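> There are structures below to look over.
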Structure I
Amino acid sequence: MICIDLGSNSLRMIQIDCQTKEFVKRYEKIVKTAELLHNEGVISPAALERILKGFKEASEIFDFKHEPCIALTTEAMRQASNATDVIKSIYQETGLKFKIISPQKEAELTLVGVERRLESLGFRGTFLLVDIGGGSTEIIFKKGHLSESKSFPVGIVTMASKYPSKELLQENLPKELSAIKAYAHAYYLREGKPDFYVATAGTPTTIAAFKQKMSYEDYDTARINGSTLNYFDCMQALQQLLALSVDERTGYVGVGREELIVVGVMIYASLFDIFDYEASVIIDDGLREGAAIWACEKGLKSS
């Protein structure tokens with residue numbers, strides 16, 4: 001089974017063996033799907049070209065024609081006025097038809113992937129999960145068998161478009177994150193503060209890799225999963241990344257992330273104070289892994 005996650009910033013794919021539930025092959029590429037979304041409300045031709053290029057590269061790894069495939073897409077396509085046309089273009093080029101999933105389904109599937117990884121690492125208890133995406137941020141609470149989530153229109157691509165300078169973002173970030181703060185504090189009053197804080201998606205995993213001096217090419221999920229970061233790690237990483245040349249920074253964060261990583265770090269760092277945690281557990285698994293597990297369990301053949 002191949003699961004494809006087209007997000008607002010990344011195109012991510014994974015193959016799972018449904019018999020063993022083990023992940024076999026992975027692929028990821030920065031495509032900046034939401035690059036013009038804030039200003040023009042559409043997926044740009046350039047973004048579509050990057051997406052199709054990603055599929056061409058991935059076709060050397062995955063057999064899309066003979067393997068069952070589940071193709072899901074999220075916030076950028078939920079917002080874009082030309083989403084139907086873009087999905088049609090991708091289908092015409094690849095034969096893969098994407099399904100736009102709701103924020104609730106996105107959170108549900110992301111939780112499946114993250115929770116499976118946490119369990120394998122021995123983590124137990126209630127937790128708060130944050131998924132900082134390109135077009136939105138999902139906040140998920142898990143307590144026993146119960147979970148709840150909410151999606152907020154704060155993403156690294158959209159915030160970068162809205163606030164083109166570090167100073168502008170810093171000035172406006174408290175306002176942009178105010179709804180997240182209100183939601184979390186209301187949950188704490190009702191259910192209590194969760195035992196621990198978990199972060200997934202490209203920003204926290206990239207910072208965790210940078211902290212361990214891993215280059216983008218040497219990225220090792222086993223060393224990322226279960227590692228921890230705190231506010232000072234974020235600030236130190238930001239300072240060190242900004243001191244590097246563009247080429248050096250790209251070597252650590254990957255092509256396409258060199259500009260967006262600053263925005264991502266600033267959002268992620270702000271959440272420590274909002275959620276009142278000193279540190280967060282980092283998990284690499286997310287929507288694509290959760291969707292792959294879910295698809296296997298449901299016995300789905302293809303989208």
Structure II
Amino acid sequence: MADFKAIETFLWVVTLGSFRGAAQKLNTTQPAISQRIAQLEHEMGVRLLQRDRRAALPTPAGRRMMLYAEKLIGLRSEMLAAVGDRSEMRGVLRLGVAETIVHTWLSQLIKSVNQAYPNLSLEIEVDISSNLRARLLAQEIELALLMGPLSISNIRNRVLGDYPIGFVASPSLGLGTELLTIDDLAKFPIITFPRRTQPYEVVRSLFNRPDLPAIRLHASASLATVIHMTLEGLGVAVIPRAIVEDEIADGRLQLLTTDILLPPLTFSASWLASPDTVAIELVADIAVRLAQGSRVVDVPEPARQ
């Protein structure tokens with residue numbers, strides 16, 4: 001009788017397209033994956049996978065098997081979520097995070113996950129949203145907190161919220177509190193997000209006008225670097241106000257008053273659709289509550305005996 005471990009292994013081999021990917025996902029070795037698949041094929045009496053050097057593809061019988069495997073694993077996940085003690089959830093969740101989240105509430109997310117699911121480990125990768133999107137689609141990460149939502153058929157999204165963008169500068173630049181125009185700001189270097197990001201393109205198009213001086217645009221993938229450069233008075237930063245609240249509050253930076261309207265950055269929690277996403281969705285739920293201002297995350301009650 002085929003067991004859940006073998007069925008789950010088959011599901012991930014087909015989903016990820018390789019024995020190697022399934023081994024990484026299930027935290028085991030490729031020989032162990034091969035053994036489970038061989039055992040499953042022996043018990044089913046049919047060949048389920050076509051193997052070559054590049055990919056593992058389902059046979060016609062394997063495609064039929066997938067329909068039932070997805071239902072079985074999905075029902076098991078629903079059962080564990082409804083009946084089991086969620087605080088006992090185990091495993092590793094690969095989390096990709098945009099740096100705006102790092103500078104706002106990522107530490108609170110880690111604390112909340114540790115409190116609610118003490119046996120669940122997080123592997124955290126920080127990158128720009130375009131790279132996180134690619135890594136999510138390549139299944140190198142399982143949950144991405146990034147600029148979104150992603151309009152892709154097999155991606156699930158939950159909106160985290162909007163982050164208003166502002167012009168921020170050191171008081172050493174002497175920009176004061178008067179209303180500033182784009183002509184005023186164009187006299188200074190502009191510091192912002194790196195190329196291939198939405199904020200960079202917005203800023204570049206805003207200042208790319210023939211009646212303005214040639215733009216001096218300092219772009220960095222590190223928001224810590226952007227903040228440091230701004231504190232040093234090296235230019236005017238165009239960044240989410242939320243990440244420099246402390247610096248504005250203590251007077252080290254000023255939020256400039258301008259007549260320029262910039263679109264806010266919308267962030268989402270995004271993940272690939274899969275029958276087994278309970279842990280991902282639970283962490284995404286915590287992220288949504290934190291992003292929307294909650295600082296208290298309830299610990300799941302133990303299952304009743």
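> Identify the structure, out of I, II, from whose coordinates volume of the Cα convex hull per residue in Å³, for residues 161-224 alone was calculated to give 118.
Among I, II, the structure yielding 118 for volume of the Cα convex hull per residue in Å³, for residues 161-224 alone is II.
> Work out the source of 22.0 here, i.e. which of I, II gives that when Kirkwood radius over Cα pairs in Å is computed.
II
> Still on this model: Taking helix-only ellipticity at 222 nm (-39500 (n - 2.57) for each DSSP H run of 4 or more, over all residues; to 500) from the coordinates of each of I, II, which one would give -12000?
Source structure: II.
Every read-out reported here was derived from the displayed coordinates using simple, explicitly stated rules and does not represent laboratory data. Not measured: the values here are computed from a predicted model.
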